[in-house]
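Visitor: As structure tokens, here come the structures.
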Structure I
Amino acid sequence: MDTGATNRGAEAGRGLEADGLTKYYSAIPAVRGVSFQLRRGGVLGLLGPNGSGKSTTVSILAGLLEPSGGTIRYNGADIREDILGYKALIGYVPEEAVLYTYLTGPEYLSLVGGLRGLPPRTVESRIDGFMSLFGLTDERHAPMSAYSKGMRQKILISAALLHNPTVVILDEPNSGLDVTTTFVLRSLIQTLASEGRMVIYSSHVLESVERVATDIIILNDGRVAAHDSVSRLRELMALPSLEQVFRQLVIETASIALPAISSE
């Protein structure tokens, strides 16, 4: 018996796998044939210009949107076989979210913890930890209506991680965050990966993605324009940074023309 082949097959069945994801809105394609594999401890950076299909892909991966074609497998099983079980494993930070701003930050997180079925003592302990980590201790009694955008984003990230998810999906998580908190988020993602979590990090902040991602997917017009490690992409394209790789694959392939300005 080829035990090596058996072990390779078992390894292929672990983690998260997207196979040929496609999404049409009426007859308009938003995502076309997106495929990847993400193993435990991996951070997948998802990049692309506006309209590239990033948000649609993220919504499909989060189980919020049914694809027109293709399959998502977790540990080798189609997530549609147990979609609720799959969602229970996910921590999701949406690009845009509606918070109950009449609640305080801890009250909102307590609500999320209760919906997740976590023990009250566990929820309380984790809330204290996140409020301290994100520098929100002094605002714990203030309603979120008094929070800045960045403070609300910190609560969203805390809510996504409250139940110790196996798969963490971050859609523009840097929105509204200051430089210090961006560093905290970067360290947090690295910690999650070191603990064996799988992270999907969709962002337009290329530098942050470059520093934490083990692999990169660049989407353009709904298709995968590139998929590899950051170092491998730089090596293959003989370019020194992810920003320059992105520019060559996405920006410089588009024709840019300024509109004519009338002198009248």
Structure II
Amino acid sequence: MKIEYYHIDAFTKSVFKGNPAGVCLLEKPLAAETMQKIAFENNLSETAFVISEKGGYQIRWFTPEAEVDLCGHATLSAAHVLFNHKAHKTNKLEFQSKTGKLGVEKDGDWLYLDFPARPPMPCRAPAELLKALIYEPVKVMASVRDYMVVFHSEAIIKKLTPDMELLKKLDKFGVMVTAPGDKADFVSRFFCPGEGVPEDPVTGSAHCTLIPYWSEQLGKNELNALQVSARGGQLKCRNLGERVKIGGQAVTFSQGWIEI
């Protein structure tokens, strides 16, 4: 079997930056076990599997170790492929996922994800989390999926070198760390070593939580964000209440075929 395959760098306009994702365009459904093996072989933070269906597309995402319920950068990458390589005929498309319907709108060379908001709530900070991060946070909160840890400054976010073994012991999927930005409204980084991704370079799904939080803190619904990992990424954000818009650019690094 041959599978059409693309390697896309998301949330950037330059290759070798942003967050790389694999995109597999399927002609028929694949077993989850096979998709997991492909994602492991790709060894990218996420591989998206897309299949056309009436009125839209179905999408699933896998890390090298597990299927996930929501992924921003791989959805952005899949949309980039459909708009730029498969000549999708309108400036909007819709994916059906395990999280429900996800929209993407094209505006020039920017793509805007329409995702569910996942506002954070106050929580008790696990001892392992505080020990893993070393620096004392301003506050610790949690979404339905992740911990969110707020610090005073962008400088601290950039200096963090978390203890990954301690983070693996936590009861959440991942940990986002965030602070006010020096040149953006806010900055962040994201860690999920328990899912085979020690640090995710740019995490669209984390912004489902970051956008509601910073929108309330800053008193504005239009926000500019930077994920300050080594590769880095830029996001344009909009708070819509129960939904969020997450804007980013993407660029194709390679395309070809997977043979299994």
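Read the figures in this text as sums done on the coordinates, not as results from a lab. Everything numeric in this text was worked out from a predicted model, so none of it was measured. Cβ atoms are built from the backbone, for glycine too; each structure is taken alone.
Visitor: To which of I, II does the computed value 0.10 (FRET efficiency 1/(1 + (r/R0)^6) of positions 51 and 155 (r between Cβ atoms, R0 = 30 Å, to 0.05)) belong?
Guide: Answer for the origin of the read-out: II.
Visitor: Another question about this same structure. To test your reading of the models, identify which of I, II gives -5500 for helix-only ellipticity at 222 nm (-39500 (n - 2.57) for each DSSP H run of 4 or more, over all residues; to 500) when calculated.
Guide: II
Visitor: Oh, and also: Can you say which of I, II returns 21.5 when mean count of other Cβ atoms within 10 Å over residues 43-50 is computed?
Guide: Corresponding structure: I.
Visitor: A value of -0.44, -0.52, -0.60, -0.78 was derived for log10 I(q)/I(0) by the Debye sum over Cα atoms at q = 0.11, 0.12, 0.13, 0.15 Å⁻¹, for residues 99-234 alone; which structure in I, II was it taken from?
Guide: I
Visitor: The value 1.5 for distance in nm of label points 7 Å out along Cα→Cβ at positions 83 and 211 was derived from one model only; which of I, II is it?
Guide: Answer by label: II.
Visitor: One of I, II was used to calculate Rg and Dmax of the Cα atoms in Å, giving 17.5, 52; which?
Guide: It was calculated from structure II.
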